[in-house]
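The data blocks that follow each hold one structure.
Only the coordinates and a few stated rules stand behind these numbers; no lab work does. None of the values given here were measured: they were computed from a predicted structure. Cβ atoms are built from the backbone, for glycine too; each structure is taken alone.
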Structure I
Amino acid sequence: MAASVITFEIEANPPARMDKALGRDVPADASLSRSRLAKLIADGSVKVNGAVVTDPRHRVEEGTEIAVTVEMAEESHIGAEDIPLEVVYEDDDLIVINKPAGMVVHPAPGTPTGTLVNALIHHCGETLSGVGGMKRPGIVHRIDKETTGLLVAAKSDRAHHSLAKQFADHSVERRYIAMCYGVPEANDPRLRGIKGTSFEPGNILKVQTFLGRHKTDRQRQAVSFTTGRHAVTRCRILEPLGMPAVACLVECWLETGRTHQIRVHMAHCGHSLIGDPTYGGKRKMSPKAIGDDAVAAVSAFSRQALHAATLGFVHPVTDEFMEFEADLPDDMQALLVTLGGQSAS
């Protein structure tokens, strides 16, 4: 397999460990993350002053000559597919997409093709420098198949490492727009009586539980207070819908990012998302409050009314904070207007 050799010298005041020194001084255009460098060291692909060194704790001094042999990224086993994408932003290291409803993010046994990854491999082509030695986009977070909105993917190893760390430490800004049944107000005594729910100043609903797989349905997530993964969701009212209000346009944001988190938490507190086939239940709305056309529109809405509207993160190379916004998709926009709400675009 073809390979390239990256050569450089250790700069002044290097860290005590070689792996950390290489992580600091390797040329930025090599697009190598510290985790990738650690693997290259272990594989014997790093020479120090001409000699192979495999101990990441080896000490290097200022002026030490380093040569890192990097094999060219392998072609991914995932096929490239010419699927249209709405690209919000793209550079050498990352790409931000506004994902449509119905698109799965990553191939799986049930959906081996037609995914966002298939589309990204085709779209990015040779601009993918490789993630972990493979020519593929680095998926650092996902949104559900029927959820629309913003998603960032890495095009280089260093970007993948940085973005994954930001998602792991919950420093990424993610805000969703949703349409739910009822109105989650602080003066609702029912809400205050639900375990795991509370209100913060500004009428902000906070839901804090554990989330894990449902005991009998492995496709669902379930709330727990003893096992699972810690999950925190916040929600605020944007616009009540109906006279009297029987639904609401809300903004939700995540302190953690668990599978189906917003959908499960909103259902837990009695405000499941309109159209949610898994957690929404069979709720009925009063035609007196919203009219027959709106009732029919709610019944016909075939996916969860959830849109990843805002995404913010620190660029892995420039250290600039970047924030992106995506308008409500047409189907949610139409439903909102039918329910008597104001256009959100």
Structure II
Amino acid sequence: MTRYYTRVCNFYYGSKSKIYLEKNKTLPLHGLKEISFDKIEIITRRSKKTVFINQINKLSHSLKKKINSDLKKIVSKKKSFCNLKFNSIPNLLGVLNLTPDSFSDGGKFNKEEKAIQHATNLFNSGANLVDIGGESTRPGSKPINENLEWSRISKILKLLSKKIPISLDTRKSFIMKKGIQLGVKLINDVSGLEYDPGTTNVLKLNNIPFVLQHSQGRPEDMQNNPSYKNELLDIYDFFEKKLKFLRSIGITHNKIIIDPGIGFGKNLKHNMNLIKNISIFHSLGFPILVGNSRKRFIKDISKNNDSKLRIGGTVASSIYMMTQGVQILRVHDVNEIMQGIKVYRKIINN
């Protein structure tokens, strides 16, 4: 039996979107007036074709039923949670690494005063949450003991969690439990809940929102030779299967965020295909998060124009994903990303 996937495309952003919505020429993405679309791409493992929204009724009965079911998820409004506001996009998840070896800022904010100041700056610059982590998951990194991880982050969490909405970046159930007790708002597990079997039970018992990220392999070896039959559809299938499992064990809330895991077991081709076609994940019905900040794909593309902070590549990819309806961007340089977004919006709405 042929499996069909629906990817919304041909987006209109800003003032043009509002005009076309009023003229009934487009459909709103997640109920937003600022972004709408008039086409979908119907994808199988062997083919793809693009059709206008007003042509869907000409499709076969079974295919039309499938497409309309996906469209219902795509146009439905998303309810706000964890200080993430889905009446406008994107939201920003500011990065605070309390590690000695993270790929771009390891050791930079380990001291208490610097960590507090950086988190405050991220929040004041426009971050909806600050994502705190005590274990590096960069390519080639090795896991650390949970007690060491907790010792790196516990004091900062205690000091910040009552002042700033905090997301906790961890793969370990022990760290999750301790963080939740301190008031963490969101759990961000880069392993897709695959690393520690106890994580799903912690999430269920505490009924806490979380990010479900895709990752192939573990940081130690994930970039050795990543391979997919079709990275876009394989990752979509992973999410669908994982969401079905989570429902089956009693996690019934909709405060789940989908993250395709750029750079986690993906080469340049995989990353580019995911970013270019990121809108396929809207049909899962959950907010999408992308961690594009300072990633290796920027270096691979820019070559001799690479730089340490890779702000240019991060801003460019962030604005592209905003125009594809991505609701959350995980970034290091919140102020610069906000600057780019504000300038783009002014230009397109002028």
Structure III
Amino acid sequence: MKIVHTEASLGFGGQELRILNEADGLKMRGHELTLICPEEAEIFRIGKSRGLDVVAMPVGKKSLAGVIALRRWIKLHQPDVINTHSSTDSWLVALANLFMNNRPVVVRTRHISAPVANNMTSRWLYTRSCDHVVTTGGKLRETFIKDNAYSPSHVTSVRTGIDLSRFKPGDKLNARRELGLNENDVIIGIVATLRSWKGHRYLIDAFVKVPYHADLKLLIVGDGPQDQALRQRVAELGLSERVVFAGRQNNVEKWMQAMDIFCLPSYANEGVPQSLMQSQACGIPAVTTLVGSIEEAIIPDQSALIVPPEDVDALADALKILINDKNKRIQMGKAAARQAADNFSEKVMLDKMEAIFTRVVQ
């Protein structure tokens, strides 16, 4: 099949990573893959570096120029299926296809759990203008069916898959030596784009409530719009010597393998976070919330402790439990690794997406 992914976002996070991994995987299976995105988007540069066919187009915002460019390209290249990912590119593709003879089929992937407006225009976008909707979590699918009254046959949940040959339990001491981290520290870590709703601020505020230990560190891996605000908060609380901002890293599996506890205190917009699946695959126990479809990435009270969103005191208490009980961390880490090995294969994601594309094209 000739498969096209469109992405309007200029930033880079789990959504963009899934697009690239899915495109890579289906390309390896013999399909023809193209990514359409703005030239200034980070996914443009990263996609090019991976050897994908990436086409620059003015799809970063809703505009007539974007509609016209897409319509011309679609008519010229005649793809079988277009998989849209963000609101803007979904609208542009929908309008570009309007009144087109033999238009390609359209699959809309919804990555986040923010509610979709139940009005006439949104309903048209998600039903009439596209042939199928994919969500990245089961709860997101249930919301579409229950709250938006979409037909169950129109919506499929396909959890993002991860590379289990890469994300797996590793040697913690070797990982720390390689990364220049103290071998004897107890390290709480988070790997996530620095967005407000990922909950970094709550993690920092909870960390300061945990009784002081010289060997207790907080490791923040990732970059994003909240970078300066979070650094300022760390400085205000006098934590600069105890909090490490590692920035974005390509070898995140090593950073996860170096951690003792993974924490993702998200309070909105989550599907099934890739970082939680990845850390579970690395055998790291987690402290997290049940926002969106997070429950599909963990086993509550077995591989992860659950706290209410935006509750600093509860978050601090959960962290204390794991900080003070090494055996509990080890047992939960083993449960996390088993859960990931059984459920998080990238092959499952590719099989399901390939089947959806094949079905809607026929």
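Structures I, II, III were shown, and semi-axes √(5λ) of the Cα gyration tensor in Å, for residues 177-336 alone at 25, 21, 17 was computed from I.
Could you figure out which one of I, II, III the value 64, 39, 29 for Cα extents along the principal axes in Å, for residues 41-200 alone was computed from? Could the numbers behind the result be given before it?
Details: I: 72, 40, 29; II: 62, 33, 29; III: 64, 39, 29.
Corresponding structure: III.
When percent of Cα pairs over 35 Å apart is computed for each of I, II, III, which one produces 21? Here the read-out was taken from II. Structures compared: I, II, III; top value of distance in nm of label points 7 Å out along Cα→Cβ at positions 81 and 193, i.e. the largest, recorded for I.
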